[in-house]
Structure P
Amino acid sequence: MNKATTVENPLGYERVGRLLARYAIPSIIALIINSLYNMVDQIFIGQGVGFLGNGATNIIAPIATITIAIATLFGDGLAAFFSLSLGKGEGEKAAKGLGTSIIYGSIFGIIWTVIAFAFLRPLCLIFGATENILPYALDYGRIIVIGFTFQIVGNTINSAIRTDGSPRYAMLSMMIGAILNIILDPIFIFVFHWGVEGAAIATIISQLFGLLFNIAYLFRLKTIKLSRQSFTFDIRTAGRIASLGFASGANNLTSTVVAFVSNNLMTKYGAISPYGADIPLTTFGLCMKVSMLAFSIGIGVASGSQPIIGFNYGAKKYDRVKKTFLLSAGVATIITFVSWIIFQCFPLQLIRIFGTESALYEEFAVKCFHIYLLLTFLNGLQMCAGVLFQAIGQPMKAAITSLSKQVIFYIPAMLILSRFFGLTGILMAGSTADALAFILSGSFCFKEIKKMERIGENAS
């Protein structure tokens, strides 16, 4: 029996600002904590192993991003499916979606783990590993792939927990894993002297504990009740969930493509520059990870809006959909603007967190922050645009808005500008893509909001 109805669920009547804070704050913290998994590894590796160790994690990052793509495909897809089903009063359908997502997430996780382990060396070479960085990348990668399935299933369940009305529990599960990782990293690296392998072991232990904590919640769900019948191999349900999560999954997957192009271009043009191949490869990766940590706040705001938008769209309360989107986009834009100020004013201080290296190393790192992140304050709208279309069940528009920055604009810009400006051209491509993606996302959102306004007027 369905425990929640459209009338009873606070998503349908509670003040939008209060709801957004309730869902966004835990989501922000969870995403920051998730970003810290890699960040903490890199800080301790940089201090204990050196910048070549950090270069290794940058090589493994696109391989791990494929894992995140699978995780968000089922996790974000499930969140949208869950919210829309509850908005329509279909609790049993929501429960079936959760069970199906767990099963298919596990299957895909195991398959990807086996593939990544078997082909780790060629994958590292594909993603631009230099002769100096490759040994570290293999040592780190052979261990980190073991935790891929933990991460995928854990993320899937975590999305359901957040949408079920327990964002604090979802945040707590992420926090437990991150704290454990922070504790274990220095022990394994500095006490046991396990180097990059120690950092990888710390990460997978943390992911396992987070997964177990999430599984425990399945016995105390608020809005649905799981049964044996909820866990099926229903391909149609899995397909619908995957279609709703396609934008998120594809966005992460394209990050892998971007990493492939950028890493190889950095290596190519770095080798003929005063910086050499290793410095651009390492510092550019660190710059992107630092920016992602900051942007986790904006992404968290966008993610927090998803259950509110999805529920109210399913309940045909279009005025609340509009209010939620505009509020989330405004807050995300303010956050990205503050981040932009930090990136432009304190790049050297940020890069030194990962260890001090040569003058050339620091010089190129500063260029990364100043040029690549020049227009990042425009990213707030795009973050929320992808979530809007995902939440209202329009996977194609969600995919276009989410992928526009990296696939449609960034990759071509890198390939073109690098031919004329070398390393600087690769960095210039980032701000070029930010500007063009802002224009595209803005036009899509404006048209959709106007459409909902017309539907609302006709209904009244």
Structure Q
Amino acid sequence: MEQTYWNGFAAGQWMDEINVRDFIQKNYVPYEGDGAFLASATPRTKALMKKLEALFALERQFDGVLDIDTATVCTVAGFAPGYLDKDNELIVGLQTNRPLKRGVNPFGGIRMVRQACEAYGYSLNITDIDASYTLGSLAQQRREILRRLDEDGILHDNQSLPLPPLTQRIAVVSASTAAGYGDFCHHLQHNPYHFRFSVQLFPAVMQGQYVEESILSALQQIADEADKWDVVVIIRGGGAVADLACFDTYHLAAAVAQFPLPVIVGIGHERDETVLDYVAHKFVKTPTAAADFIIGNQTAQLNAIDRFSARIHDAATLALRNRQDKLRNVSARMPLAVLKYTFRCNHRLQLMSRALSAGASSALVNAAHDADRLSQRLHTAVPLMLERRRHSLDLLAQKVAQNDPIRILRQGYSITTVRGKVVTDAAQIQPGDKIHTRLAQGEIVSECQEKKTTTSE
């Protein structure tokens, strides 16, 4: 009986025996193309990958282990299905019941498993975390808070907010007498680029049992007038680890994570770490570093404006140069046109003169009259034609001057771009888009709140 499922493959030993090597050698054809045949990831896959990458980052922050199930032996059927996003997952690919939760398999030796768990602050004898291990109680507290924030889906909310292009209006949460606040203001005021900033302090207790309540109150005051500020900066100088523990609370971290403005955190020294560092839009290690970050953002925007202005200048210069070249070409053709016209007239006169010499005297007289009239017309036509050419040149020069981009901008017009493209229709802009408006002097960057379209009848 013929084996039809072999059709299309080169024959070999694999037809008579199980010989994978022979089958591959006989039928393998190297692929020398690129990856163009591959389909890109779907929005659902990208959303799942974003959540998984956030968990990977959180896992790295805790030395490579986010969680361990110390009460369940790891088997194929040892755990319920685990999901990153149950509504968007087609395949359940997680072994344990929670993403990145490690399972334990004691069959290779219980002592090794116990030591591995203890290295990350876990114990096989209990189902909860033993804070007496290497992570310490404070580190364990931070980890639990971060895990809770991630489960609530708010861990990265503040980080997703766009940073305003010009961060000039700054609300600061700090103690009024703190040295860190003074360093922050001094650094902003004496920046090398002479940027001007508007800074207002919202005083708060930055040490002791009332830190959480005080900072939450200050944040609420800022939120009540959020349209007045570009960013919020929470700063405090360094101190003992126990002194900074007051910043490791769930309610304070949740407030920062969900705050409507980007929050910059500069608490402590290089060695210090708080939960707020992980939920803020940007965290730096010192108050001075927070000022440097804001100044750096301003510098980046200034450089972008300079580059855009240079592009406009280059485009306007090129357009003007092209107009000038066309004008010079027209001017160069004018003398040649006059010469050609004069030559044709002279040729006609010569032909008429020859005809007159062979004709009768009456014809000669008539021809002479015709020649006089033609000569008069020639003398009249040439200046008229030259005047018309001059008038055309003047009109062309006026058009060039009227179309000068710089002149148009000085008349009150502007050039509006979105994502580097010139906007001619409101349909090109969506609410929330950043709009760059080029004026005769400077540039305005704004955000679209609402758009209105009109239809021409």
Ranking P, Q by relative contact order in percent (Cα under 8 Å, 6 or more apart), the structure that comes out highest: P
Mean projected area of the Cα convex hull in nm² derived as 50.3 - corresponding label from P, Q: Q
With helix-only ellipticity at 222 nm (-39500 (n - 2.57) for each DSSP H run of 4 or more, over all residues; to 500) derived as -27000, matching label from P, Q: P
Structure (P, Q) behind the derived value 9.7 of distance in nm of label points 7 Å out along Cα→Cβ at positions 115 and 395: Q
Given 20.9 for mean count of other Cβ atoms within 10 Å over residues 19-26, calculated: source structure among P, Q: P
Structures P, Q, by Kirkwood radius over Cα pairs in Å, for residues 75-218 alone: label with the highest value: Q
Answer label among P, Q for the case where distance in nm of label points 7 Å out along Cα→Cβ at positions 83 and 411, calculated from the coordinates, equals 2.8: P
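Every number in this text was worked out from the coordinates using simple rules, so none of it is lab data. No experiment lies behind these values; they were computed from the predicted model shown. Cβ atoms are built from the backbone, for glycine too; each structure is taken alone.
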